[in-house]
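Nothing in this text is a laboratory measurement; each read-out follows from the coordinates by a stated rule. Computed from a prediction, not measured in an experiment: that's the story for all the values here.
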Structure 1
Amino acid sequence: MRVADLLKGKNATVMMVEPTLTVQALAERLRSARVGVMIVSHDGHALDGIISERDVAYGLAEHGGTLPVLHVSDLMTRSVITCVPSDSVSEVAKVMTLRRIRHLPVKEGDTIVGVISIGDVLKSRISEIELEANVLRDIAIAVR
């Protein structure tokens, strides 16, 4: 299975925020969109960074009461690991596990075409394992 297959079952909208947005406004957007991460882009196309709920939690521990007025650019991860639609889900799972990443932007050329989560990867892998188990069970029944 490929990353492109995961994207087919997801909303095609990539949630983005501007780097100048306040953390308070970011938190409101994360809550209203019911997502845990957003792409940071100054123009709606470029990948300037990524910001997650975890970044906000760490920011609270570091900045305390000043956190709500800080900008997204103050907390975002600037060095973003990405994948492409043709990557295999198993390879992406390895990267996410080894690098302790919960969300990966998917790029096609310079365009961000989606974001996949560790939950998307896990759901896919469970489906594959269930299919394999069913095939093996059917083979065992057939050879009796």
Structure 2
Amino acid sequence: MPSCPISTERIDERAARIVGLLVLLTVAAHFLHPSILWLLLLLLDFTARSFYRPASPFARLSRCIVARFGEARIVDAAPKIFAARIGLILTIGALTAWGTRETTLAQTLLGIMGICAFFEAAFGYCVGCKFYTLWRKIKGKN
């Protein structure tokens, strides 16, 4: 595995996919029943996964679920952390747009997040991780 300037941590890929599903379900819940509470839940979780990983509600729940199903599939955590930070930026943008009554912008940002979460949950394809790889190449680290 390539060296990682952000983190030496590793995570279970299956847990990351469940987190993606939880994000997708939260975004869908917001579309079905618009409420700032869904956005605050996303803000809490993305903040925790970006900076205080053990405290993330979605990560804790996903670890409980995958612990029941065999051996872990370990992957580098740095791209996932980077993706969580992108999710945090999208969430802050959606919250700001929601607060200024720019609901179309908020829904667009959440739609982008939902699509990315769907790819993670359904296929294990992390869009944010691809941006991480690009960022590292631009920075000359790979």
Structure 3
Amino acid sequence: MASTDPMQQTLYRAALSAMQNAHAPYSRFKVGAAVLDTQGNIHIGCNVENAAYPEGICAEANAIGAMVSAGESEIKQICIVSSAAKAVPPCGGCRQKIHEFASSDTDILICGKEGVEQHFSIKELLPASFGAENLRDL
């Protein structure tokens, strides 16, 4: 189901383009991610595997790292696409990384070959999560 929202289409195309550059010679599971920050900038990342498992880097982590490197600190929307037949949600580690930079209204788009298939909030993907709020009163 292709989204008609122009920004979602832009993020999908950016994530799809990043996925094409993924380094996945071992699993052949390519992933691309596109992060929209609160300033309207798009940051992309792809997964980069390493023969020394588990030293690879997920696409979401790379896109978040690109956002942070650009001086931004809040994800407005993130789009994730993979080479799998069906849309695949982010792994647990990436859910935690997204949580670090997400707000309650951050839209997490999970895409398949035709575009956006699912929308989630971080609370839906990572219920009863651990975050910065747990460290405030130490």
- Item | Among 1, 2, 3, structure where helix-only ellipticity at 222 nm (-39500 (n - 2.57) for each DSSP H run of 4 or more, over all residues; to 500) as derived comes to -24000 | 2
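Thinking only about relative contact order in percent (Cα under 8 Å, 6 or more apart), which of 1, 2, 3 has the largest value? If you can, show how the numbers build up before the last one.
On the way: 1: 25; 2: 34; 3: 22.
By relative contact order in percent (Cα under 8 Å, 6 or more apart), the leading structure of 1, 2, 3 is 2.
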